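Just so it is clear, none of the values below were taken in a lab; they were calculated from the coordinates. Predicted model only: the values in this text are computed from it and were never measured. Cβ atoms are built from the backbone, for glycine too; each structure is taken alone.
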Structure P
Amino acid sequence: MVDKFVGTWKMISSENFDDYMKALGVGFATRQVGNRTKPNFVMSLDDQGTISMKSQSAFKTTEVKFKLDEPFDETTADDRKTRTLVSLDNGKLIQKQSWDGKETSIEREIADGKLVAVSIYNLFIIYQLRLDSNCESCREMMPSKLSS
């Protein structure tokens, strides 16, 4: 089931990202950069079942490696230190992050050939991101990073 998420995805739209970052407590300067960044999302799966999720932009690249249903420590792009668990549920890839008594989840699913990520904090849907799998232009923008 994870196979359908594997690939390079280019951001085509996002909604309410600033509100989501505010709710998480992200500072003004970091939010300004985050709002202007259009990262590519790269997901891969190795033979041992380890999943890699990488967010690549000119500003910052972050990567996490994990196995489904096994908790791991994550440092997020905004420098939160979280305990994270990723699982599959009804075709959705659910990433739950916990830190300082707080929790957020990112639900990713494929809809109409696009990867749709919905971020939920305090039971409210705050942020939606749509990414397109046709990422030939990604290779032109960042050839050195995507070829590794």
Structure Q
Amino acid sequence: MNNQKGFTLLSMMLAISTLGVAAFMLTLIMTSVEKGSDPLTANSKEVYTFFHQVTSEVHQSSSLECKQNKLYLTKDSELVAYNRSGQRIYRQVEGKGYDIVLQQLSDVSFLCEKDMVKMTVKDLQGHENHWAASLIIKPESKK
């Protein structure tokens, strides 16, 4: 019995079981990563960011108006408009150029009441998100 080169059955079983546990753990990790990159979650974050951007601009505005489901803000004597085109909402300042601020939506509505705007965004999966923002700088009353 001088020839003791090679692997024993026990060492081979330990190696295979360790490999099996590692493969199982890798599968669990990959599944959780896939769930974390759900497009619905990503779109919800974009909608939330959009709402905060509009709220910030509403707070800095001196007046707001909703016409034909578009939002118009007067900010530092400039007219800022939020319009929908297809599956996108874009922002224009003084009617020049545009910034796409939200994509992949099926509907948007702006409803102005006094010094407040209520916004509803509906994504392509049919989920609705609602938000409201009020003016902080109150318009001066005309005498």
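Key figures
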| quantity | calculated |
| --- | --- |
| Parent structure of the calculated result 2.1, given that distance in nm of label points 7 Å out along Cα→Cβ at positions 68 and 116 is the read-out and P, Q the choices | P |
| Relative contact order in percent (Cα under 8 Å, 6 or more apart) - structure with the largest value, from P, Q | P |
| Test item: FRET efficiency 1/(1 + (r/R0)^6) of positions 20 and 76 (r between Cβ atoms, R0 = 35 Å, to 0.05) calculated as 0.00, pick one of P, Q | Q |
| helix-only ellipticity at 222 nm (-39500 (n - 2.57) for each DSSP H run of 4 or more, over all residues; to 500) derived as -12500 - corresponding label from P, Q | Q |
| At a computed 3.6 (distance in nm of label points 7 Å out along Cα→Cβ at positions 12 and 28), which of P, Q | P |
| Value 37, 33, 28, calculated as Cα extents along the principal axes in Å, assigned to which of P, Q | P |
